[in-house]
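Scrolling down, you'll hit the structures one after another.
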Structure I
Amino acid sequence: MNKVLLKYMSDFTLISEDEQRAISESLRIDEYKKGKYLLRQGELSTVKCYFVLMGCVKQFFIDELGNEVTSNFFTEEQAIPIINDQTHGELSKYSLVCVEDCLLVVGDVDSEKTMFNKYPQLETMIRKMMEINLGEIQEQFGEFINSSPEGRYESVLRKRPQLVDRVPQHQLASYLGIAPESLSRIKKRIKKNKF
């Protein structure tokens with residue numbers, strides 16, 4: 001799993017190989033079982049971020065009608081930023097739960113500051129990763145707004161095909177903003193058009 005971290009450090013920084021090894025060895029890596037909550041809607045969290053080495057994490061919220069709305073899935077080599085303004089007592093507007101058994105790098109504010117002071121290039125790497133993440137989210141949101149339900153599903157097939165087999169259909173449907181029955185019809189239509 002350290003290979004994934006070393007790849008990111010090589011891609012985004014000029015940190016020497018020795019420093020890369022030292023950083024990867026000092027990071028906290030935890031295993032989480034399927035169904036484990038990393039964050040619950042309505043709570044404050046002291047954790048700054050996670051980085052997925054293995055597994056899948058779902059981001060969702062419960063809307064005002066009590067419906068579960070899936071807003072994202074995070075899989076291998078994706079960062080999960082948790083940006084809550086704790087100084088103002090702001091509570092999380094969403095939950096994070098492991099859809100599969102997961103292996104995650106866990107970052108907290110205190111250890112992050114220590115690492116940034118010791119390895120300034122690490123802060124550059126995190127910033128670049130966050131910029132890429134934000135760009136992807138903006139692109140997904142724009143595409144989502146401008147697409148039909150079938151177009152959204154086709155986008156998932158092109159960009160994140162592993163989700164189709166890794167997450168339950170009702171969660172994928174929620175992520176696409178449609179009912180599970182509609183997703184079934186879309187899948188059948190696409191399959192029929194391929195043959």
Structure II
Amino acid sequence: MASLYFKYAAMNSGKSTQLLQAQYNYFERGMNPVAMTAQIDNRAAVGKITSRLGIDCPAYTFDKTTDIFAFAQEMHDGKPVDILFIDEAQFLSEAQVLQCARIVDELDIPVMCYGLKTDFMGKLFPGSETLLRLADNIEEIKAICWCGKKAIMTARLTPKGDMVTAGQQIAIGGNEMYTALCRKHFMKGEAKALPVQQNVKKSAA
């Protein structure tokens with residue numbers, strides 16, 4: 001039986017890396033996985049899921065007007081879809097999460113959503129809140145605070161590295177704007193921006 005999955009975490013937890021690995025596993029077995037991501041997230045490029053490790057894949061995009069069920073049904077009619085992956089699932093609307101549930105229940109296609117649970121103020125995103133209510137399987141992906149403890153919060157930073165405590169819920173950015181914190185340091189407003197990462201070098205065989 002197909003299921004609706006929600007894998008969530010704070011920033012910099014490797015959500016996209018896990019999605020890309022899972023998608024590759026399906027490709028490797030000759031199956032047909034379909035990937036979607038939020039059109040609003042254009043940090044790398046529109047229509048691309050990118051990992052901080054430097055791997056990526058093309059993806060269909062959704063915005064607030066997209067009917068996820070109709071999209072999946074059309075794709076499935078053309079070529080059977082084995083699984084639907086959705087990155088940046090916090091940007092789904094409540095209605096779109098309900099559409100994902102219909103994909104599982106009516107089309108028997110597993111839907112695996114990856115996203116943030118809360119915003120920079122510690123409040124649930126609408127998409128994440130609905131997924132927490134409706135998903136068959138919920139899994140937290142571990143992230144690490146600068147102090148070494150488990151990070152469960154995402155902090156937005158100013159260019160000087162100070163925490164932002166008010167503003168629009170959505171502002172697209174990466175390590176230069178967001179960092180993952182444990183509850184203690186989130187509540188105390190003590191954040192440290194991650195250093196700019198260099199490309200990982202592969203060791204010689």
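From I, II, which structure was semi-axes √(5λ) of the Cα gyration tensor in Å, for residues 16-71 alone = 20, 16, 7 calculated on? Corresponding structure: II. Each of I, II could give distance in nm of label points 7 Å out along Cα→Cβ at positions 40 and 96, but the derived value 0.8 comes from II.
Tell me which of I, II gives -8000 when you compute helix-only ellipticity at 222 nm (-39500 (n - 2.57) for each DSSP H run of 4 or more, over all residues; to 500). Intermediate results must be reported in sequence, preceding the final value.
Numbers: I: -15500; II: -8000.
That value comes from structure II.
A value of 18.3, 58 for Rg and Dmax of the Cα atoms in Å, calculated from one of I, II, originates in structure I.
The numbers here are math on the coordinates, done by the rules we state, and not lab data. This structure is a prediction, so every number in the text was calculated from the model and none was measured. Cβ atoms are built from the backbone, for glycine too; each structure is taken alone.
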